[in-house]
Every structure is written in C-alpha cells, then in structure tokens.
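Every number here is computed from the coordinates shown, using simple stated rules; none is lab data. The model shown is predicted, which means the values in this text are computed figures rather than measured ones. Cβ atoms are built from the backbone, for glycine too; each structure is taken alone.
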Structure 1
Amino acid sequence: MEKLILDTDIGVDDAVAVRYAMLTHDMLGYTCSYGNVAVETAVKNCKLAMDVYKKDIPVYRGASRPLSRPPMPLSTHIHGKDGLGEYYENHFDSDASNAVSFIIEQAKKYPGEVTLATIGPLTNLALALNLCPQLPKLLKKVVSMGGAFGTDGHSGNMTQFAEFNILNDPEAADLVFASDLPLVVVPLDVTHKVLITDSEIAATKDEFLVNVTKFYLDFTRKYEHFAGMAVHDALTVSYLLHPEKYQTIETPLAVSCSGITDGQTLRPTTDYAVPFDKFKDRPKHTLCLGVDIDFVKQSMLDCLTKG
C-alpha cells in the first residue's frame, strides 16, 4: 500500500476522505490545519475519527492561520460549530506534535515513497517547503484539492473567482504552485461533479459518516435544494487509486493574491507569444479537468460500504 499523509482542516467532506484514505493506504499520519475549523478542533476531530474506527494513526497539529493575512471566518454554518455536524461529544484534547516537522521527517525517512494529499489550505505545505527546499525531490507525489478553473462554469465557491481552500491562503497556494513539487491539483471543475445522495451515504452503513453528514445535508437541502453533498476532498484519494479515470492536462499554475480576483487559480489559456509571459519559468503540474463520475462515485461508495 502507498505511504500517505493526509493534511486536513477536517469538516464533513474531509471526514469522508479521512475514512477513504485509511481504508486504502498505509497511513503515516494526519496533519491538521485551520480552515473549516480552528486547528485545535481539527486535531480533536481527527483523534475522534481514529477512536471511532479503532485506528492507531498519529495526528499532528499544524498552522493556525495563513502565512501573511488574517484568517477567514470558519465554516460553522455548513459543517457545524465542531466541523463534524455537532453530533458527537468530543472530549479529545488538541495536543499534538508539529505537523510541518512531521511532513519533512517522513519525506526524509522514506525518500520517493511518501505521497501527501492536501484537503485544506496549503499553509502547512508552504511552511514545509520554506523549511526544506529539497522537499520536491523527496516526496513521491502531492495531490491537492483546491482551486477552480472555469470548466463547465465551475469558477469558485467563495467568490465568483475563488475556491475555499485557496482563498484561505492564496500566498501559500501560489508558493506551492511555483515550486517543483510533483503536484496534481483536483479542483472544483471535477469535485463539483461527483455528488452523493443522503440515501447513498446511509447505504454505506458507516455510522460515523451517517451521523456527521446530517448537519451538512440539512444545509444542502435548505440552501441548495439537493439531498446530498459533493465529496470534494475524497477525490484526492480517488485520484491516487484511479488516476486513469481523470482527464488531465500538464500546465503551469498561479494564484491571484489581491484585488477582485483574490484567490483565483490561473493557468495559461493561449499559445499566443505574449511579450510579458506571467508563467515564464513556472514548472508544469498535473491539473484535473474531467472525471469519470459514475466510476469514481461507485468505487468510493463500495469501499466505504465494505469498510
């Protein structure tokens, strides 16, 4: 099984990814950050999930705020005050070792073997890059859920231009995109297409996921008029398992860090020989723009159901 670290700001859809990852990978650890919830809550939620599933996988505490700007409001209206639908009494503590150091240590311990999946803001990874410039040569792969590139109108979920994870720390995301990391980006262009219904969640008979999704499902029923949810973050795990089910391009990437387009993810969309090439010297990364919806959805549900 592939060695994996999952970096999460654990909310409801993150919980699906947390479970999917532990069922399919050799989990080295879960690293936490702020985002959907405060980092302290993310640590507690990951520890709760480990307890529920009886897994002895370590949990690490990372960034509590973006690199250089104030943090955004938490997503309590979608995920609940605790990030997991306010169902469980969570008595776990938030003490944990340093997430950024853990990522670097594991990459050095297993050079070329460790994959990092990021499903929250990219702050922890940006900090790791700054502390360990050789990280791109040590990690096997990085798969990141974030961004939106306009395919089929999927251009943002926080503003008309920006997706949640990227908007939380655009400077960190741009630093990651400018690096030589072996990076795969899984944006809203594909994650908004893979939707699971409340009945499909119930059919997994995974009591934890059924319980934590109730609050989220109430939100989508009321405001989006849909009895289900997008499983954005779980698609990082899906890509690792079934990369052939995703349509990708190789392209340099960047992030707007100010103005009306703050948080917008960008790629060159013309071959015209412009005199001022904004992507000059930027490395190419793998960008997912299409997905086999039925296969990805069913394979994930089958895995969660079998447990």
Structure 2
Amino acid sequence: MKATTLIVFAAVIGGAVLSLAPLRALEPLASRIVHTDSTKYRPSTSVHGGAGKMAFTALLDFHSLDTNLQFLHRGVIDPHSGIGHHFHNNCEEMFVILDGEAQFTVDGRTSVLKGPAGAPARLGHSHAIYNATDKPVQWMNINVSLLKGQYDNFDLGDKREDVPLDKTPTFINMSLDRALLRNVNSFHGGKGTAQYRRALGPDVFATAWAFVDHIVLPPGASIGPFSYRGIAQFYYVMAGQGSVSLAGRGQESAAIRTGDAIPIQLSEVHSIENTGTEPLELMAVGVARDLHKEMESTDAGPGPRRN
C-alpha cells in the first residue's frame, strides 16, 4: 500500500475551487492539439498493484486546461491485465474502454462493461479495471482534481482477478453506443443534423467535473460557434476527421482526426465541422472553474440538453 500526494497551485474560497489564470490560452490552436501515437506508449506493470501489463501515455496534463483537469491518459490494456483496486480522495477518475470488454470495479463490486463505455469513481470511492479476455483493450483514463495539480492514490494490493461478477452494475456507468444518440438540428447554430447525448451530467461528480458528452457529426455537419459560461473542455476524436475553429485571433482553424485530444479554454468560442466522408465521432469532457458548474452556453442556437 502507498499514498502519494502532489499539491501545486490552487485557491479555495467558500468551499468552491477556483483555478488560477489561464495556462495555455495563448498557445496556437494547432500546437495544443495532441495526436495519439501508440509508439509513444510507455510499458507499465503492476499499475496500482494490478495484474499483467499495459502501456499508455499522457495526452493532456494539469497544464492543458485552465480548470482542474489532472490528466487524460490513452493506452492499451493487455489480455489478463489491469489496474489494481485503489482509492482517490482528492480527485475523481473515470476509466473508459473504446472497444472489447473489461471488468470494472467500483467500491469492491465488479461488472463487465462492453466498449465503448466507462465508469466514474467519485471522490473517496475505490475502483479498478481488469481485461479478462484474450484480446487487448483500447483504454483511456480521465482524472479531475479537487485542487489544481493535486493527485493522490491509496492502493489496496488487490489485482481483481477471479472475482465474483454482478450481472447488473451497482455503480454509475456510461455507454457510448451510437444507438443511444438523438438528432439535434442546427447544433449550436451549426450546419445539418448532429447526433448528441449527455452521457454523464454534473450531478454525477463531486468535483468541478461538469459533463461527458457523446456527439456524432455526419459528413458536412457542424457544431456552431459556442462556449459554456465558466467551463473549459476537451474533445477526444473517437473516429473520423474534421476541423476545429476558434473565434477571435484571426479565426484560427486546425485539422483533427481519430485519436486527437483538443483542449478548449475558458471563454474560448469554438466550432467543429466534419470535413471528411465518414461520421466524426467525439467525446467531450467539461471541467468547470468552480463547483457551481454553470451550464449555460453562449450561443443563440439550440444547445445540448441534459438527460
């Protein structure tokens, strides 16, 4: 067992966590986009005391957003491998699998989820993941801290191998199944008809983590210019290609493709368009600057609605 804590800069006023000044808002759009490159994955064994081996890298870290995103990791879990059972008391974390299936554990109860899917672990709750299959699983990890730059863990020395399985999960989970999406015309004033679903809303999280959205844009469709009041976010491109644009500073635009992570800072009005011939599939994660999680968008078009 071990416990580690790293505390960097943060401010806490009246119980609300306030981020400091923007860290990367002036960085050009194209240079802040991070591309997934499996050749940069770092092999690791016994992650939080887990079984077998995996490999991963950090696409985003706590410098990437103005708000309290701690990191976005992307990697692969080998067959009969996983991340051991552990707690976080100062941050919230969610494992996501993009394909296959895996055994997710939250608070000692384990169920199989079929990808693409994920399960968050709230502050003070334990979690783990194990790939019991004979095929590697594409994996992501999203972590949001209570205080900016703060990370902690307490490992339980439990690999979660050969554990009893609940047929129905006893914990919060999400599916990124396209069949669950609904049509939204002129999404935030954009072109065409998008497909959208808020997979997880603000009430799920105890930190300033605000939401997880699932979006599919058909060829030629777009999300119109918008930003959320008090919320920074990142997009992860699950499939397809397109472009992202920022209003102001000469209307910056940059190409995006499968595996890209795109940080969007506080107050940055942005739009996304599918410029390819296949659907552009996105996962959007919002992290607010404080616990109020102001969800109002700045656009005049029809924005996403909570489930």
Structure 3
Amino acid sequence: MFAIESSNVSKIYKNSDKKALDDISLQIKEGQISTLLGRNGAGKTTFIRICSTQLLPTSGKVVVFGDDVTRYPERIRQKISIVPQEGRPLRALTPWDHVYNWLKINGEKKDVAAQKTTDILTRLELYSVKDIPALNLSGGMKQKILVGMAMATEAPLLFLDEPTIGLDPVSRRQVWSIIKDWKNKGISIVLTTHYMDEAEILSDSIFIIDKGRVITKGNMADLKGTLNYHTRIDVHTSKDINISDLKDLFGSYGKIVNLSSDSVRLFTFENTVRELSDTLVHKNLSFSVTPITLDDIFVNLVGDRDLD
C-alpha cells in the first residue's frame, strides 16, 4: 500500500513559463521515511504543498491514502500533519499554547491533549520554557515548536519540510529520535532536508529531484551504485600546482569535481588510494580520504562542475 502516488504531475505558477514540477510520477510507501532531495527551487516544497492539499497541480494526479487530492481534500487533511518550510509560531503564544491548542483543534480530549503536550515538549527540551511567549524564544526553539505541533497529532502521514533547519546538533538529534519513533508506530513520513547526513541516517527511500523532475530514486545502496566509485579524496591546491595540473595528474584514476578555486574532489577506487596518497604527499599537498557519502552522490548528480 502506498501513502502517496503521483502520476505525471506538473505545476506551473501564474505569471511563469517555467514548470516548478515537470511530469513527476512516484510512489511513497506507507510506514516508511521517504526523503525528497534537491537544490533550492528544485520543486520539493511544491510537491509537498500539492500532496497536503495547499496547491492544485496544473496537470496530473496525486492520490494520498487512496483519495485524490483535488476531489477529496477534506478527507486527506484529516490524515496528515505538516511542518511547513516557512512556518512561524505566533509570537504571543507559548510552546504549551501552540501544541495543546493544536491537539484540541484536532479533536483530542483535554486530558489526552495535556499529556501529549507534556510528552512532546519534554522530548524537545521545551518544557522548561513552556509558559514563555514565542517572541522571547530563540529561533531554534521556535522551530521546535512547529515540529512539536506537527508530531504531537500522530497523523498517519507527516510532512516535514526542512524540520531541523536552524537547530543545533543536539536538537537535530532529538528530532531524529522522534522521527524514528513515529516511523516505528507505522506513521508515514515525507521529509525534505539540505542536511545529507540527516537524509542518510533517516531515509528508507530517497528521491532526488532536479528542475522539477525525479532524476533518480532508491535506498542508499541503490544510490551508491549510481556513482560507480568507492572512495573520495579531497585535495587542496597550492601556488605551485593548480586544478588543471591535478586533472593531468589524477584524471585517469577516476572523476574529478571542482569544488572551489582552491580544492578539488576525486572520486576513485579503494585500490588506487595508496598510490594516490603517496603522490599527493610527494607533491606536498593537503588531502583527506573518506568513503563515498550521500553528499557525494548528490553533488555528482545535480551539483558538480565537472572538469572533463
């Protein structure tokens, strides 16, 4: 069973001749964490807004738990919760006000709403500031209020559009823990993020979107297979050797990606690392060696400036 099925979905905004979404077809399984990755403007938020009944598609069809978003939006709204990318808490309300009142609006009884509010604020380390108006809280705390509101409802489908943006590393991991718990309860989660470590840790499946199209999809094992290399070497150039020199030196060992004016990244194989390392040491160049990550896959697919 799928939480979301989209068929040939396109979206063109008014007064624009560019497609925000361009013929997207995908299936998101129930009970999994599915992540949409893409550069700014790739179409991730537009897709989420259509699935959550905030926008109508220009063409195509989206079905959420068997209901068409254009025909049965009210049914769908009863089954979803969302952390919007640009949401803001109300300045005069406290964290308790936000979460408790949101639960009451969604039909919870007073005692249940109070217990759920206590639980979620405690887990997000907001309970100690539960009675402080949002205008007096930090940006990270305000973001956690939105996360708490969405997660406390335990809706069958949860949309998290960059939920940990602006959070410190400890707070991010608190949110990750709750996301994993919600998945274990059978809740379907659609996540967007620019943190590749977040996507790699949490995702059951990943959809990489570029210019309104899904260009690849799969789990981490599937995506690693798209790069064909095992190892990454980051090399910092010097006044004695430039990027063109590095291309001549190492181009035959793999794929070179230009990261900046003074560094390059080489995707290569494990059996070449020793030889390359010896050469780099001999050239007195600073470098690091790491396994391939999701960040590398993403850069390779949509963000690199290939020197070939």
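Figure out for me which of the structures 1, 2, 3 the number 13.8, 39 belongs to, where Rg and Dmax of the Cα atoms in Å, for residues 63-110 alone was derived from the coordinates. Intermediate values should be presented prior to the final figure.
Details: 1: 15.2, 40; 2: 13.0, 37; 3: 13.8, 39.
Only one of 1, 2, 3 returns 13.8, 39 for Rg and Dmax of the Cα atoms in Å, for residues 63-110 alone, namely 3.
Computed over structures 1, 2, 3, FRET efficiency 1/(1 + (r/R0)^6) of positions 199 and 255 (r between Cβ atoms, R0 = 25 Å, to 0.05) reaches its largest value in 3. Looking at structures 1, 2, 3, which one was distance in nm of label points 7 Å out along Cα→Cβ at positions 143 and 287 calculated from, given that it came out as 2.0? Clearly, the read-out refers to 1. Suppose you compute P(r) over Cα pairs in 5 Å bins from 0, in percent, for residues 191-230 alone for every structure in 1, 2, 3: which one lands on 6, 26, 33, 24, 11, 0? Only structure 1 yields this read-out.
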